[in-house]
Structure P
Amino acid sequence: MINSAMKVVLLFVICVFGAESSGSTQPNIIIIVTDDLGWNDVSFHGSLQIPTPNIDALAYNGIILNRHYTPPLCTPSRASLMTGKHPINIGMQHHVIVSDEPWGLGLDQKLMPEYFRDAGYSTHLVGKWHLGFYRKAYTPTRRGFDSHFGYVGPYIDYWDHSLQMHNTSTRGLDMRQNLEVNYKVNGTYATDLFNAEATRLIREHNRSKPLMLVLTHLAPHTGNEDDPMQAPAEEIEKFSYIKNPQRRVLAAMISKVDDGVGQIVQTLKERDMLDHSIILFLADNGAPSLGTHSNSGSNYPLRGQKYSPWEGAVRTVAAIWSPLLKSSGRVSNQWIHVSDWLPTLAFAAGVKGIPIVSEIDGQNQWGALQNPEVAGRSIVMNNIDQLHHYSSYARDGWKYVNGTSWDGMYDHWLGSLDREDELSEEEYVIKLIGSTVATIMPIDMENVSRLRRAATVECNRHPENACNPRQSACLFNLFSDPCERNNVASKHVDILETLREEVQRYSLRAVKPRNKPGDSRSDPAYFNNTWTWWEDELDRIDDIRFLIAIGIISVTAVTLLLVVMKRIVCPTDNEYIYK
């Protein structure tokens, strides 16, 4: 009798608590995206000026993705990540969404969180959105995310979380918890806020469901023009050995992101979720060394920077870690495009229904990640920009560049480093071994030097044959010339012509850019000094005005009716005498 009773109690306990404690069979997906991070601004690519020990420890234990490609700008890059499609196939290829512009990623597109939520995942976005907000229908929680904590525009001030689009616009708050304005966090450093929210979501997650968490950092993108480079003073002081004051602040901004990687890994470990997770770390595009929103980032030794057709814009920092990866602790030179992550992660998670549209759209790379001998992607379309009149395209290691952006302002080699400002190898090793991630995932120090060498791009110092893409199309062999110094168009006319024809074919099929000019009605001054979905708000105001007008008309009509009825039922004395 007692044994039977104990069995009943045990069965009850299992039923009540078993689902949460046993966890989901599908892997947790954690995607960490940095904004405008330079190729050489992480230490696993060879530079020791800005140490990133937590990111490095994750990369050394996982796979360093040394040929990871994105579009050259953040809105196109994020659109590609979310849809698994190339920006030219969804009208997102030209420039970014400025906060006063009434457009966004098409509502006809099904996004990554929608696929994963349909498959049983809890889906959360922390940080930047930048895929449209002029109507609520374009915002994250209407596009598949269960929650959003962060901002919807391109950037914000790190401390007060406002955006001043240009010198004549009103400064507007852009910080929200789902659809509600969040005033409480004013004065807290944005990267700390996002790291804290990401770890909170992991800590409070119900493990009976798999988790998809997308953390899209503000850092190291600049803030508003009046104070673009921002970090806590005590964090900046840690990098006093860097002579350039802007790069000193940049190092502090990146360091805060690195801290967050450690916090996320530690929280996953504490919740017993780490061993069944996939963690992807990537930059949305290369760093802007010069010009608009310059953060002094370095893409060295790659050519160009953000906004351009060159490798410094599109070959980006990336690494992936998971116990589900059989072949790790290596550097991968397989071609991967940011659009590949939707079909790749969906395959790893058993999520069905991801469409494959064309060769330049997302491809499932899980097999290539599992086995370096598996052939993956061979084509990378960097961009066809009909408005800037340039194309950048690669097939089988041959790269075609025709035309350029911003009158060639970013066509050069930017962001070289002063080796005197670097840490010593010994100082780097101490930081690496002492990092949060390394205490959870032990580092094979014999492997570290080999991996860093393999992940470092080496280039010839002097061009053998210069390229001016504004005059004629250029051709490069990225295997032997990753820094695009030697234009071999005249030596390989047949290859040049083949790539030109392919670009022309894709160009004819490209969707017209969705970009629209700014709308002055979006000004935050009209909406309590906040950036908001102004077209919905204006529609609501129009509806209220209409209802008021209808009310006035109705009151007037009733009043007239009462007057008429009174005259019929109760005629005046004069009317009676007249009759």
Structure Q
Amino acid sequence: MAEIVKTVVGPVQPLLDGAKGWLNDLCKGLQPWQIVVYTCGGTVIAIAVKDFLNGEESLQVRTKKTFFRWMKKIPYVKRQIDEELGKNVKGMEDSLRHDTEGSAFVLNLPREGLSEVDLMKELERYKNFAKIPWEKGMVSGAVYSGDPVLTEVMIKAYSMFAWTNPLHPEVFPDVRKMEAEVVRMTCSMFNGGPQSCGTMSCGGTESILLVCLAYRNQAREERGIKFAEIIVPVTAHAAFDKAAHLLHMKITHIPVDPETKKANVKAMRRAISRNTVMLVASAPGFPHGVIDPVEEIAALGKYYNIPVHVDSCLGGFLIPFMGKAGFPLAPFDFRVPGVTSISADTHKYGYAPKGSSVILYREKKYRSFQFFNQPDWPGGIYASPTLMGSRAGAIIAACWATMMYIGEDGYVDSTRKIINATRYLEEKLQNIDGLKLIGKPDVSVIAFGSDKFNIYRLSDALASKGWTLNPLQYPPSVHICVTLLHTKDGVIDSFVNDVRTMTAEIMKDPNAQTGGAAVIYGMAQSIPDRTLVSELTRTYLELCYDTSLTSVSANGHSIPNGN
């Protein structure tokens, strides 16, 4: 053994001796307590520097936040900011107050419960607060079917299982079976093998949270990674940012091609580090309806042994049927080696009730890291497959009923209608002077902007006609998400005519001053301190729960027997 040690240490012995001499010289004249204090202090400083350089947010973002935080402490700057924020808050208050004008909020339980007749009257009155005619196809996304017959099917299914809860599978084997079947049917749609699996969730955001949780936990357990990192295109859904925030993960955004809006795979490769636990591709992305190069990203993940997630929350019940509908796509699902998980929202183009989505995995080993269990709780052994404990079994039942009612032929038919309508709309919009398409839409979303005027002026003008579009930023643009409601006779042509008319009117004076979304989004994109924008959005969310935002007129209503 001594000979082996000599053989190994011998060549580096002079270096070790030199290092020892250097350390001894460094400590000359120091007392033992000083050596201990300097060593401990240096260690603390080194750890602090390491943590600062490896935070959940990038060093650039944290530096900017720190700079602006100190700037806002200057009295003059603070007064200016408070004044501008006050104006915007007043506008938001007025908008929300207008939505429910003339109706006081209920602040206490009624002394006596309402009769069914009175309750139905109240529900009808509340329903009338909504003024946007979504049933006429004038809203981007939001409502994906609206078919009255399907609505009745869902209502009946919901009522049959209204009291069920899959947290208790021994009590409710019915919804346990239905959830398993929804997952298996969706796995088959995405060409999953016998090991493919998944769970349902309450929506796309939870599906994304769950897959990030699974990959974070896997990396912690199998690779000892403490600061897990997600790499996503800048166009990936904001739910990945939310997941990183909640799960204390680092998220790195990589650029997209300026023309196609597809993820830059070379930039993704450069961003990979030893802490990377997940690569993301969108199919399609929410802003521009573009499918990222899934095969290239999956190959990257396979080469570096990193899981690859395909976020198909938006188009998950369109793209599996596009080939059969006559619109073939490059492989995007479990047929692609390296794709390890897929999210798909049943409550969008699956036409199921809101509050249902599916997260799928190539193999069960990934899903197991999503599960939570607490074996030592005095209340018993606790285990849950998703973020929720109790869940609405009725939503699962209604989702199952919807998928069984529509069937593959129904999904293929609706996909054909929607994609045909989208391609027709794309052709019409790109021929309108003053507009330009953003990216090349692959599925059902079309984004457009303008180099000649503020595109939000067009959005405001269309809103005056009843159309509701989604505003986008970086670059300034808007999009329309085509649904079955838009495939009704005359809806797309009516939209195109209004866009053409409004655009022509704006082009008469493209630099005119304006208000509405044009001001709000223009301001939001020009503010370098993004914490101010965050503050405004938080204020808006607070106002949504403010029960003092109603001015009751003389003919205001009150709840019978209310306080």
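Read the figures in this text as sums done on the coordinates, not as results from a lab. Treat the numbers as computed from the prediction; the structure is a model and nothing was measured. Cβ atoms are built from the backbone, for glycine too; each structure is taken alone.
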> Given that log10 I(q)/I(0) by the Debye sum over Cα atoms at q = 0.09, 0.11 Å⁻¹, derived from a single structure, equals -0.84, -1.20, which label among P, Q identifies that structure?
Replying inline: Q
>> Matching task: -10500 is the computed value of helix-only ellipticity at 222 nm (-39500 (n - 2.57) for each DSSP H run of 4 or more, over all residues; to 500). Pick the structure from P, Q.
In response: P
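Work out which structure the value 57, 42, 25 belongs to, where Cα extents along the principal axes in Å, for residues 281-416 alone was derived from one of P, Q.
Details: P: 45, 31, 25; Q: 57, 42, 25.
Only one of P, Q returns 57, 42, 25 for Cα extents along the principal axes in Å, for residues 281-416 alone, namely Q.
Starting from the value 3.4: which structure in P, Q was distance in nm of label points 7 Å out along Cα→Cβ at positions 305 and 449 calculated from? Don't skip to the end; give the middle numbers.
Values: P: 3.4; Q: 4.1.
Label of the source structure: P.
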> Comparing structures P, Q by Rg/Rh (Cα atoms, Kirkwood Rh), for residues 185-472 alone, which one has the largest value?
Replying inline: Q
